[in-house]
Structures are given as C-alpha cells and as structure tokens.
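These are the structures, in structure tokens.
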Structure I
Amino acid sequence: MTHNFYDALETRAPAEREAALLAALPERVAHAKRSSPAFATILEDVDPTTVTSREALARLPVTRKHELLELQKASRSAGGNVFGGFSAVGFGATMPRMFASPGPIYEPEGAAPDYWRMARAMHASGFRAQELIHNAFSYHFVPAGSMMESGAHAMGCTVFPAGTGQTEQQVQAMAELQPAGYIGTPSFLKIIVEKAADLGVALPSVKKAMFGGEAFPPSLRDWFLARGIDGYQCYATADLGLIAYETSAREGLIIDEGVIIEIVRPGTGDPVAPGEVGEVVVTTLNPTYPLIRFGTGDLSAIMAGPCPTGRTNTRIKGWMGRADQTTKVRGMFVHPSQVADIVRRFPEVARARLVVSGEMANDAMTLKVETACSGPDDLAGKLGDAIREVTKLRGTVELVPVGSLPNDGKVIEDARSYA
C-alpha cells in the first residue's frame, strides 16, 4: 500500500498540530460546560479560559465509562435525560440517530458528515473512492455498522450493509457483488473465508480489510495475508468515534487528528511517563457529544519516534488490556483508586502494585512499592497502616528497586489460584 494520506492534517509538523489542538481546547471546554448539563456539574469549578495546556487539562477530572453509565441510569430512573445530560443536542435534525451499547449506554449520532471520523482509518487501510465495501458490523442497537458506513460514504464508497450472521449468504453476496474489501471483526471474516473454502466458492475480490471490536494478533494477520487479504485494525468506541488506526508500517496505531489522548495511571487522572503503560483518556473535539477527559478503561502506551509512513501524529501501542482491575479480597472490593490513594500519601514512592495471592477464601495482599529509600523511617510500616486505613484489609509491604515492577499498567494483580 502506498504512503499517501487522507488529508494534509496527517503530515503537519507536530508543534503545529499541538498548537491547533490546544488553541481549540478552551472553547471546547466552555462548550461542554455551556451545552452539556452533565459537564456543567463536572466542570463547575473550572475556568475554560485557563485550559490552554496539557498540564491544565490534566488537572480536570476524569469521567470514566462506568461513571457515565451510572449518571445515565440515575437520570433515566428519575425521568430525566436518557443521555444523562452528556449530549449537547436533543432529538431532531441535529441527532439523526441514537444507539445503545451494552449497559445500556445510549449514544447520540450527530448530523455532521463522517460523524465518527472513520474515513481516515479506512483510507489508511487501503480503501479508496468508488469501491464497494462489505460492512459486516452490526446495524442493530449498537452504532458500529453506521460508524463504518458514514466513514465509507465520506470517502465516496458504496456500502453493502451485510451485518452479522448468515454465513452462507455472506459468502454468496461476496462472490456475486465482488466487493473491494471487508470491514468488521476479524473473527467473522475468518469464518466467512473458511465457509467459502468449504463450499468451494472463490472470493478473489476481497483483497483488503479493516478490523475493529476484537484483538487482531500477528498470527491472524498472517493467516489473512496467506489468503491474499491485507488487514488493518482501528481503535474506536461508540462514545468517541475513531481514537487511533493502523498504517502500512504496522508499528502501533496513529492517534486520530480529532482527539487529544493522555495515558494516565489506572485509578487516577495523573499522566504517566512516555512509554509507561496506563489508561487511555480521551478528550474529543466533537461539539455534539463533548467528552472531556473520558476514561476508556483501556490500557496502552505512547510509542517513541515517528511513523515510517510519514504521518506525524503520536502513536500508541494498541490495546494492552483493561484498566479497571477492581478485585474482591476477603469479601471486599479493592479498587485501583485506593492503591493510588495510598501511594499519593508517600512522595518517596515511585510506583506500586498490589498483588493478591493465595487461594480463594485464603487471600493475601502484598503491596510491592518502588522506592529509592532503604526504609529507616519505617516506610513499610507506614504503608501497611495506610493499606488498613484505605482498604479496611491487612496487607504486607515489599520495598523493591525503582524500575523493577513490570510496565504493563497493572495496579492490582490477581495472582490467586482458582483451581
């Protein structure tokens, strides 16, 4: 695939991009306070005109997906707004569709063309104008099908709305319509390709694919390449639209031009050092659904250096697990935010990891703490007291050298035996 670009935004000088994003930020924060009742409350004490840097952005509260769900549920149960006050527009021409994701979390679709900004990822996956795309994402309840269709239309493509299921009919449609490529989950395309082989039906036109919704490991990528299909992945959510996308370099995912991404320590809103694994927090410049510091619950890390394709935006490593590592210990929930609360009390602690071990009903907690201190002031004892105070549970403390804990984003590790 050639290294041509969707638009000039992809090759801006990084400083130019950063300046443009930060210049737009104060008005977006102001718009969220003005137009979204939920953010009017969340950002009540925030002066939007002061949010002109990443440091200022990092001081704003993180709203995590489970909190959005709770606020939506509370609003609905009280007979209020179905979106929990997060949508900046109401029913009508400004919201042609709305969708439901598991929870349910209800999401608005705005009227802007390519509302979820998916065309950029499709272009990077090799799709071009005047092609037919076989769209096998669901069109029912969830927005995935419409997300991809709106992006395809923005590119000038025709879409066959295949949806999910009915494998033999999917094979027949592909054989007769000869689409240029497939968009959907990788596992479903694998099922279709295997069914076509069983039926003795050739699918010669399907040369490219864009995948989402599932992990896309190198082994599966190679499986498709062996069958003549060049597949790429995108990272998008129903709340935010496109977050990042893969390119022909196959080195991480390029951040979309319409979002600001931070990587924070799970359970906190504190950005981690470049390269360290943490939770993906996204601020979107979408006026319809203006999410400010939205915690996705996904783990990733910033990659160093530029993309070999010539795109200049920052790259992330892709999906690396879930940030919500809440664990039940001796009948009580322990949250990453509680570990963060403990660590925050001790400036000499660099990082910490709570390891839950033993067998179920015989749990043991060990807080492994990175510190340069040798412990003459009884740091371990003070940490043990903090564990009891914050979690209401007893735990041991192990002081370890700085840099010795794994860089995997885990704040709580469940190492128990469930046999």
Structure II
Amino acid sequence: MPARPPSGTTGAARVLQRHVTRAATADLPTPASAPSRHATLAIFALAIGGFAIGTGEFVSMGLLPDIAGGVRISIPQAGHVISAYALGVVIGAPVIAAFGARLPRKRLLWWLMAAFALGNLASALAPGYGTLLVARFLSGLPHGAFFGIGALVGASLVPPNRRAWAVSMMLAGLTVANVVGVPLTTLIGQQWGWRWPYGLVGVLGMLTLAAVLLWIPARPAEPGLTIRTELSALRHGQVWLALLTGTVGFGGMFATYSYITPTMTTLAGVSATAVTGLLAVYGAGMTAGVLLGGRLADRSLMPGLYGALLATAVVLFGFGYAVRTVPGAVLAVFVFGVTGSVLVPMLQTRLMDVARDGQSLAAALNHSTLNLANALGAWIGGLVLDHGLGYEWPSRVGALLALAGLGVALLSGRLERTAAARPGCAAPGLAAG
C-alpha cells in the first residue's frame, strides 16, 4: 500500500473525533444531560465504523466509469455493482438483526465489521465482473445491522432527550466519509485503479475492529430478546409505513447520486478528477443535513419529516437545470446532500419509536430501506439512461419518488393522529435504553 492513503485516513479520523467531541458538549441545557467521556468514545468508535461503511458504499458511485472500463462493461451495467451492495444490505440487515438478538451487542458489532472488512478486501481482489458483484453483495450484508445495532448502543448511552443526537453522531461518520473518504479514495481509484479504494476500505474496517474492542462498553445481551420478539416489530403498520416512506422517498436521491460522475462531466462540463471536489461538497451537505435531522427529530419529528421530503422533491426537480454551470453544480450538490441526509436520523428515530419490542430489527431495517432505495434508484436511473434520456432526467424522475414518499409519510401521520384520538389508545413506544 502507498504511504499517502494512511495519512489521509488518519486526518479523516482526527476530523471525525473533533466533530463528535465538539457536538457532545454543544447546545446542552444542563451538565447532567452531557454524555460522559466513555459514551463519547463509544459513539466515536461507531462513527469510525460509519466512516468505513460510508466510504465503501459511496466510492463505487464516483468510480463507475473506471469500474466499467476495468471489467469491460457499460456504465449502466456498472451501476449493478451498486445495486448488488444495496441488495446485500436489504437482505442482511433484518436477518442478522433477528438472529443476532441474543448476542451481546458489542460482540455482534465486532463480527459485523470483520465481515465488512473481508468483503471489501474480496472486492479489491475480484478477478471479473461476476465475482465483483458477489463480493459487493457480501460486503453489504453487515451494513444495515451495524448501523441498526450501533444506533441502539449509542441511544442507550445518553439521556432520552438526546437519542436522535446520538444516532446523528454515529451517522456523522458516514457523512464525513463523503467529505474526506469518498473524494480521497475516488482520486486514488482514478489514478491507481478502482481496486485500491476497496482495499483501503478493508483497512478502515480493521481499524474499526480495534475501536469497537477498546471503546464500546461490554454489556450482557438484552434479557428476553429472541427472534420472535424482534419479528414482533413487523406486526405494526406504522413500521411498514416508515419503511415505505424511506424506500420511495430515498429512491429519487439515489437515482441521481448513482450517476453523479457522468452527470457532472456531461452537464456541468467538469473533468472526472474535478468531480472528487464536488463529492466533498456533497459530503459537507450530508454532514449539515444529518446534524439538522437529529435536532429536528428530537424537537418535532413528523413535521420535520414532511418538510424534508418536500424539500428533496423540489431540489431534485431543479437539479438537472442547476448543474448546467459549475457554480450552479456546486450549490445544487451541496443542497442535494442536505435535503437527502436530513431524512436519515428522522427515519431511524421514527422506526425506534414505533417498533416497540422489535428495536434491533426495526433499527436495522432503516438501512435495509435506504439500500433498497439505493438499488431501486440505481436501477431506475439506469433504465432512464438506457432509454436514451439525458443525465438531467434521473433527478426529475427522482422528484416524483420523493413526492410519493411524502404521501406515504402524510398517511402515516394521519393514521397515528386518528389512533391517538381514540379512547385508551397509547402513543407509539419509545426506544428502549
């Protein structure tokens, strides 16, 4: 491995640690509500995992032309690499969360990250397109369960009124990955070959293993948790509505972002190398969005969710027009990152609220939902392009998906208000500590 990547990785870790530490002590009403040093380190360990997973997930999108050339396929075909990873998340998250219910959460997190690291190393060594698809699918299997279990661990370490904040701090690792990790590994992939980024993500996974071992508190498995209790989450209609909101609402975002490199080179006229700078801008927007989403979720969850989906639809509709110039592309990519990411902690918190006894499964299913949206969006975007429409069209179709997600969210809120108005009807249960 060359010397440059480790130094970039170390710098990213310092950025992430400063971000988590500052946020842990900011805007707190009383000292008693501040997370302890041990809680901050544990959340930082989860954020490192989020950084590794975010880099591994999104770097494929910046390297589609390189992957296509490397294994001699078309760019829309290369989009199936993204879909294979996403389908791994969709399948792995509920299965692992349910069957791992009886395991201590620290041990489960460690094994999940070990599997993720090995999957990415296998991706780097894949000899052809078919084996690459399999390796990306296997890499995606631990993704959703790691974020879902990590969200529960983080939420259990802070006061109840800081649950969404803890979730957003873990997700901040994913957003910082889009500021530092994805642009850096995309540049490395463009210069030295598409295999190098996957190898580096494998190394990041190994660093996460050490952080989990050192900083996540060891606690026994939650008493009474079984596959049956986890599956009980699926009996609640509001869980399914939240999952549908994420699948449809996020599909538009991924229809656009999956083809971000050819969109920018074609419409904005920037070079493939310059796209790495735009990816960093997108990551900065994601960071702002996930932190905003955490605050909104703690204060006013459902109205914030409605507003975020509507804003996403507006941004996607105007995206193809805005990116015709370089300044317009910079602004559009940043706002695109904000509106998409603000939804993530909201949906995570919503699922934790309505799942009742099936906390682990519901928390993991959020990431199944997002990656089902990833697969759906990449497929729809490729379908639009295969039918001869230009790169401005995936985002326009995506705007319709965001509006459909808003419709589902409005239906969920109306049903909840109707149920709450009935005598003797309780509100959805909050997440367990």
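For FRET efficiency 1/(1 + (r/R0)^6) of positions 143 and 407 (r between Cβ atoms, R0 = 25 Å, to 0.05), the calculated result is 0.15, so let me know which of I, II that is. Answer for the origin of the read-out: I.
Using the calculated result 29.4 for mean count of other Cβ atoms within 10 Å over residues 343-350, pick out the matching structure from I, II. The structure behind it is II. Please state which of the structures I, II yields 39, 26, 22 when semi-axes √(5λ) of the Cα gyration tensor in Å is computed from it. Traced to structure I.
The value 8, 24, 33, 25, 8, 1 for P(r) over Cα pairs in 10 Å bins from 0, in percent, for residues 159-326 alone was derived from one model only; which of I, II is it? Of the structures listed, the value fits II. In this comparison of I, II, the computed figure 0.75 for FRET efficiency 1/(1 + (r/R0)^6) of positions 135 and 239 (r between Cβ atoms, R0 = 25 Å, to 0.05) is attributed to I. Can you tell which of I, II yields 25 when relative contact order in percent (Cα under 8 Å, 6 or more apart) is derived from it? Label of the originating structure: II. When helix-only ellipticity at 222 nm (-39500 (n - 2.57) for each DSSP H run of 4 or more, over all residues; to 500) is computed for each of I, II, the one that comes out at -26000 is II.
Bear in mind that the values in this text are calculations on the coordinates, not laboratory data. Everything numeric here is computed off the predicted structure, so don't read it as measured data. Cβ atoms are built from the backbone, for glycine too; each structure is taken alone.
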